[in-house]
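Structures incoming, each one as structure tokens.
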Structure P
Amino acid sequence: MSTRLAPKTIFLLTLPPLLWAGNAIVGRLVHDLLPPVLLNFLRWLIAFFVLLALAGPVFRPQAGLWRHWKRYAMLGLLGIGLYNALQYLALQSSTPINVTLVASGMPVWMMLTGRLFFAVRVTRRQVAGAVLSIAGVLVVLARGEWRHVLELRLVAGDLFMILATIAWSLYSWMLTRTQEPVALRADWAGFLLAQVGFGVLWSGGFALGEQALGAIPVQWSWTLAAALAYVAIGPAVIAFRCWGAGVQQAGPSVGAFFVNLTPLFTALLSSAFLGEAPHGYHAIAFALIVAGIVVSARRS
């Protein structure tokens with residue numbers, strides 16, 4: 001039995017991948033203007049103040065947040081402090097198209113993380129889907145030439161993105177293991193603000209470490225200011241809000257298909273703004289990754 005998606009739901013699930021693709025493009029555009037870890041910190045610092053205006057009471061003692069502060073500290077570390085910083089680090093040496101395609105191998109890491117750390121059973125369909133997804137990621141890493149797989153020709157950015165996907169997998173599984181009040185999770189702004197509050201502390205500490213190691217100086221400009229405003233409000237606040245609303249209407253299984261629009265949007269935006277035309281192997285990799293999602297998500 002199929003379910004017809006309303007135009008509003010399609011819009012809610014399509015806008016986040018477009019904004020996340022733009023995040024990869026902007027991260028690549030400004031990679032010479034400021035250090036990547038500092039970019040992550042400033043992004044979420046701005047998002048923190050935006051969300052604070054919407055859901056400031058979440059930090060009140062009676063809100064229930066502080067009884068679960070360790071959980072939110074870990075969510076902030078994995079989803080905000082590590083994932084985004086590693087993604088911006090990946091964009092220092094890898095292209096936005098490659099970064100988003102490597103990230104599309106997320107279902108593989110989701111499956112492995114669930115099996116190893118949360119005792120979730122793995123089905124044959126999931127294994128078949130994982131094989132297809134891994135093949136797609138290998139196509140990207142090999143740059144379309146299979147001999148490079150044997151030569152282990154990986155750039156640092158590809159490895160950083162693999163680490164980022166592992167961090168996001170742990171973060172995602174932790175979201176399903178919850179004991180906090182329902183009212184806190186129902187308030188999208190408060191729930192996100194609780195994570196961002198701790199994430200800003202983590203990312204700020206990482207940024208200080210980056211500066212201590214001799215990071216490049218920041219080259220302030222209106223271009224950089226506009227980039228920071230975009231990555232803080234678009235891919236962070238707006239995308240999280242639309243994604244949550246869309247998944248509530250269509251369900252996470254349907255929503256998972258829309259995630260794979262990110263590399264497609266990235267390829268289009270890279271061609272428009274960076275002059276990085278997609279190659280044939282990008283299309284092959286994208287098809288394999290989407291096939292993996294379809295196979296693993298199907299029910300018997």
Structure Q
Amino acid sequence: MERILRLGTRGSPLALTQARMVRAALAAAHGWSEEDIEIVTFKTSGDRFQDRALADLGGKALWTKELDVALTEGRIDFAVHSMKDVETIRPATICIAAMLPRADVRDRLIGAASIAALPQGARIGTSSPRRAAQLKRARPDVETLLYRGNVETRLAKLEAGEVDATLLAAAGLDRLGHGDIGVAIATDEMLPAPAQGAVGIEARAGDDRMRDLLAAIDHPATTACVFAERAFLARLGAGCRSPVAALAEPDGGLMRMRAEILSPDGSQHVGDTAEIAVEGDAEELAEELLGRAPAELKALFVG
């Protein structure tokens with residue numbers, strides 16, 4: 001190792017856990033000591049402002065912009081993100097260089113044995129328009145409340161009785177040692193957010209050495225599926241207020257992609273499944289769903 005590499009990450013417990021996963025994988029792949037990689041933490045705008053929905057504050061860029069600046073300016077060599085938090089259109093100076101093997105893509109319900117078992121009129125804490133719409137589609141009687149903060153904060157709010165139940169990503173709970181909490185919801189019942197369960201690593205687009213080093217820990221099947229889901233999202237022109245779900249999974253030499261778009265109250269819904277080979281096929285699926293969507297639903301997306 002010529003010099004210590006600097007890994008940039010948010011400072012939340014989950015972000016730090018994921019950064020350590022990447023550090024361990026990279027060190028193992030190249031025969032380094034983990035001490036050869038310094039973890040540099042950043043407090044992003046998304047971490048600072050917890051009282052409003054992301055869409056009201058500027059969207060997913062709130063999780064990445066401080067890290068983007070540090071990466072572009074050379075203060076860090078690469079950055080680690082939860083891929084579902086990375087906005088679809090990235091700066092030309094930055095590239096997604098690798099992804100770790102994808103973890104459990106499902107959502108986990110905490111506070112009830114199933115969605116059907118939720119009490120009548122239950123208060124469900126979530127900051128996700130997708131989860132809120134899917135819940136209301138299945139259970140129009142429930143009330144969804146804005147519910148932000150890291151995993152421990154959300155679990156504490158639930159314990160304090162602020163809500164009756166909440167939904168969190170199974171992957172994040174597992175990575176934090178909470179694999180025994182809640183009930184996993186099958187993807188046939190609740191399709192996940194695009195890129196859920198995937199950890200991505202970004203580098204400067206022109207840093208060939210760093211990109212080559214990161215390529216050693218890339219999981220090609222995860223990268224192909226997540227790129228397809230992001231292409232679907234990009235073609236929709238979906239914002240943070242637009243409820244969207246998509247999941248691509250390896251299927252022989254191709255991918256099987258399930259996707260849906262919903263209205264915020266879940267009353268309107270269009271979904272389908274397609275066999276895809278490349279990102280362009282995912283874009284075609286997005287166009288097909290938009291073509292079938294009622295005008296009010298289509299208006300939530302750029303198209």
Structure R
Amino acid sequence: MFMLDMYLIMIGLLILIIGVLIGVAYLTLLERKVLGYIQIRKGPNKVGFIGILQPFSDAIKLFTKEQTYPNFSNYICYYFSPVISFILSLMIWMLIPYYFNLISFNLGILFFLCCTSLGVYTVMVAGWSSNSNYALLGGLRAVAQTISYEVSLALILMSSIIMIMDFNMLKFFFYQEIMWFIVMMLPLSMCWISSSLAETNRTPFDFAEGESELVSGFNIEYSSGGFALIFLAEYSSILFMSMLFVLIYLGGFDLSFMFYLKLTFISFLFIWVRGTLPRYRYDKLMYLAWKSYLPVSLNFLLFFLGFKIFLL
């Protein structure tokens with residue numbers, strides 16, 4: 001019986017990963033379509049019916065291209081850092097609090113923080129092992145940015161954890177049956193959205209790969225499969241951050257059409273921001289993290305702590 005349960009969990013995880021990969025594929029298509037319409041053009045519409053097969057043809061093109069690597073690179077680190085980055089971004093998805101068949105463990109939020117912290121190392125190693133000045137500079141900028149915003153993300157999360165007094169993500173659903181947390185934590189939820197934009201290296205905070213003024217950042221030396229894996233990891237974490245926002249502020253996890261609608265809307269918000277806002281200046285990004293979000297999240301943390309003690 002135990003082995004059967006293990007097999008079922010493995011099959012469930014496999015289906016989950018395939019689902020995430022298909023979701024990522026169509027998120028890229030949605031992004032290209034939405035950006036196309038924002039810029040008054042069509043976006044991809046040739047491959048398949050209204051461009052519906054475009055992500056798959058892109059994947060085939062990327063993975064069949066020749067794999068190149070710099071002569072003076074540290075080959076093992078250079079080769080494996082995108083793979084590890086991709087594995088870490090998929091590992092976080094094990095946190096989804098399914099009611100059946102999958103892992104629902106009580107320290108889910110701590111696991112999320114551990115995995116996102118590990119993601120920094122893959123970026124750093126990818127930039128360093130390419131043995132290129134541009135890649136190293138891009139990597140350093142990305143690491144500084146990610147570490148800065150992880151602090152504010154963790155503190156914003158702490159306020160929600162204090163409200164439910166548990167690390168299990170399933171509890172968020174039970175505590176939001178009457179009122180969503182976004183109603184009482186509106187400033188915090190806005191801070192969370194912009195922090196997750198910075199955490200996933202998205203516009204207007206994409207300094208790790210600012211194409212116009214840098215040379216594409218830490219992934220400059222990557223082509224074909226390595227580049228595709230970095231790309232997949234980024235979009236997978238965008239989807240996960242959207243799901244986490246829905247979990248924490250928009251009513252928790254329930255297997256309904258409304259849940260998927262909320263998830264799609266938050267993912268769309270990432271794309272909308274990319275099509276609308278210009279890129280920030282790097283020092284302003286750091287100023288925002290340490291001088292704005294840190295004090296705000298600390299003050300809210302103390303406020304909710306007092307609120308909880310008062311209720312008890």
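Quick note: the coordinates plus some simple rules give every number you see, no bench work behind them. Remember, predicted model here, so these are calculated numbers, not experimental data.
P, Q, R: which one has relative contact order in percent (Cα under 8 Å, 6 or more apart), as calculated, at 24?
Label of the source structure: R.
A value of 31, 24, 21 was computed for semi-axes √(5λ) of the Cα gyration tensor in Å; which of P, Q, R is the source structure?
Considering all the candidates, the number was obtained from R.
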